[in-house]
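Q: Following this line, the structures themselves.
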Structure P
Amino acid sequence: MDKELKEKLAKIKHVALDMDGTIYMGNTLFPFTIPFLNKLHEMGISYSFLTNNPSKSIDDYLKKLAKMGINATEEEIYNTTIATIDYIHAHYPQAKKLFLLGTPSMISQFEKVGFISATDDPNDVPDIIVAAFDMTLTYSRLCRAAWWISQKIPYIATNPDRVCPTNEKTILVDCGSICKCLESATGRQPDITLGKPDPNMLVGIQQQRNLRPEEIAMVGDRIYTDIAMAHNANAFGCLVLSGETTIEVAKAAPKQPDLIAENIKELGELLEIAQNK
């Protein structure tokens, strides 16, 4: 480990962890995840879980992690549903009815804070269209979303991911690809795309925990979301090769991560050396 990397790692007080491809793949927890979290705890480094995947509510994520042996709290999880809710409250305070391309679990998170879900009906006009990673997507709802988008109603995408990591023999088409389909049909892109690489989730952690940007490590398996987010927030960026990105893709990226590691186990070992704990 060179001197510059060691100095950067020595400053880390909080680790923001991507989920899919970083701490687990699909429904399978990596064997090194719990030992890594235990090591962070021993070193006095706090952590949180960030995901661009809005398909599950916060409660569902807590249950999923608990089944894997990770006892997280609601405050330790940030997903793009929360980011979208915060954005709507800030920029469209009068909005109540949303046309949501999302899973029932995601929709429940919006309804929990008082939003109404518009039906697939030409007379049920929404205030905003929200496109997300929707594994329950039906053709009629896709067409209805395209119609409302063509009517110039405000249009938000929860995240830019093209695919969702999986250990199954399939490709999980994610929000970015769904939005490309809608763009082809309507000629219109989302007014804003939230989630990583937008820095707001990391900025929220920084403010909540009274940290400086360089004291936060953003760890994930994607250059164009996780590492781009670290750059945008001036945080430390660690790319792990346990998910989507290969070493060849990583080395060709125009903006390089501060660290490329095989997985979070390697990151934990380097943090231990740098912090001498």
Structure Q
Amino acid sequence: MPNENNSMTLPQMQRLLNIMQDLRDPKHGCPWDREQTMDTLIPYTIEEAYEVADAITKGDMRGIRDELGDLLFQVVFYAQLGNEQGKFDFDDVAAGISDKLVRRHPHVFGDLDAADSAEVLRNWEQIKRQERQGNDVEEASVLAGIPSNLPALMQASKIQKRCATVGFDWAEPAPVLAKINEEVEEVRVELARNEPNQAAIEEEIGDLLFAVVNLARHCHVNPETALRKANEKFTNRFKKLEKLAEKKGISVEKASLDSLEDLWGKVKSTEKSENPVDS
């Protein structure tokens, strides 16, 4: 059974809720905190979530703890605003997620058996569809509830995973690779036109990106994580290129593409000799 020992947790949670109330106090609270609304908090919430992810990626346990605290504060802030509007409070938020977790884990809190995580996910999506029953056609859709403002790679992955739960999916990566090649060819065709259509190019590149996300999913790769690592690798290599150029007396701003490509190749060669496994 889940751990029910909350003797240390609840006092600190109540302390945080009390601090939030004090910050929002109309007379003695913080002027900045009093000015905030749910809309104004959105960018801070997104930023805090990314800072949690960054700390986890770096393996910084103290940073993870601190950033999770910042993210928890965002939840408490929204709950305080909801309470002030008479809509909901923190207890409602906690009760809602507790009820949902119990409802969506019948293999833990009920009599259903789940052999593996794949079966858990299938049951999860089925329960979600049951929860949507009775709503209008739009909300009853398999794709209902996917936020439109998610990062595009994450949204694409979520759309594809939802469709896969009802069997609308390839069974292996090979046909996905074929689809990527097809999409690359369609981009090439658009670029080769005498008068390229920018809207068509954008559409075809979007289809290509969607297909690449699909390949990542079939290969059990998180596309956001993969792209973030690729960004970091490129950034590190380019900084090394700049240092190498400086040593050789080459101006990066004025150098030809061939010269920069030559420097880039030297950087990659150095990396391979230093760490052949990762090259």
Structure R
Amino acid sequence: MLYVCPTPIGNLEDITLRVLNVLKLVDIILSEDTRSTRKILTYYNIHNKGLISYHKFSERKQLKRIIEMLKDGREIALLSEAGTPAISDPGYILLKACIEEEVKFTVLPGATAIIPALLLSGFPPQPFTFWGFLPKKKGKKVKALKTISEIHHPVVIYISPHRLSEELSTIMETIGDIEVSLSKEITKQFEYTIRGKISDIILKISTSEIKGEFTLTLLNQEREPEEFKKVVSLVREVKKGLREKEIAKRIAIIYGKKPNEVYKILKGE
């Protein structure tokens, strides 16, 4: 059996009892970052485990070997550096291979930055979209943001600290100066969340040291088109007894027509 084990995203006490029991049970631990895994194992006094480095540069090379070990009856745990494997971390290729090779695996629940960031934002929590990291290349990033701009419920995005200022600026240029919530170091000692327009957030972080893990929640609220608003306003005026020529004039302005043409249509000519 392969066990997909979420690990704490900051506070070591956020690990579940079930994950700890699995780590004691398994023969081998696949670790994206052996240093962070050793820290957990030492903290919870778990020893004598086979630890194999398993990261984005080695996962394809080790895939056949791992599947063979699972078929031979080994109990294996998969751990990312923090959070749940395969969510913006290595693991998906292995899970797909397990399905194809009919190898059993299970996914344990555990710590994540997604839900805390969403709730810390103060935005309506459902529905929401988790986007993960934006593409690194500017063109692909802008294309992704244009897709995000069409989503009118909260979107949760992971941002690396060294790209924070650049990505906030690109979001503002592409989507606009919308309301966002930026959470840093969730579950850790210096956790904090700042909320407001992107321009305000950029100003605030410009005077602080940019370190740690950041999770951005944005909300591009749907706005009624100006044309629609004008039509609604016109209907209200009509209900008050607006004259036909004035109605024709207003409609002509909204749709870029000539008043006489609109007037004829109103008269049924």
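Q: If Cα Rg over 2.2 N^0.38 Å is calculated from each of P, Q, R, which structure is the one that comes out at 1.02?
A: Attributed to the structure labelled P.
Q: Compute mean count of other Cβ atoms within 10 Å over residues 192-199 for each of P, Q, R and report the one that scores greatest.
A: P
Q: One of P, Q, R was used to compute P(r) over Cα pairs in 10 Å bins from 0, in percent, for residues 72-175 alone, and the answer was 13, 47, 31, 8, 0. Which one was it?
A: On the way: P: 13, 47, 31, 8, 0; Q: 12, 29, 38, 17, 3, 0; R: 12, 35, 31, 17, 4, 0.
The structure behind it is P.
Q: With distance in nm of label points 7 Å out along Cα→Cβ at positions 80 and 200 computed per structure, which member of P, Q, R shows the largest figure?
A: The maximum falls on structure Q.
Q: Right, something else. Comparing relative contact order in percent (Cα under 8 Å, 6 or more apart) across P, Q, R, which is largest?
A: Going through P, Q, R one by one, relative contact order in percent (Cα under 8 Å, 6 or more apart) peaks for structure P.
Every read-out reported here was derived from the displayed coordinates using simple, explicitly stated rules and does not represent laboratory data. Here the structure is a predicted model, which is why all the values come from computation and not from measurement. Cβ atoms are built from the backbone, for glycine too; each structure is taken alone.
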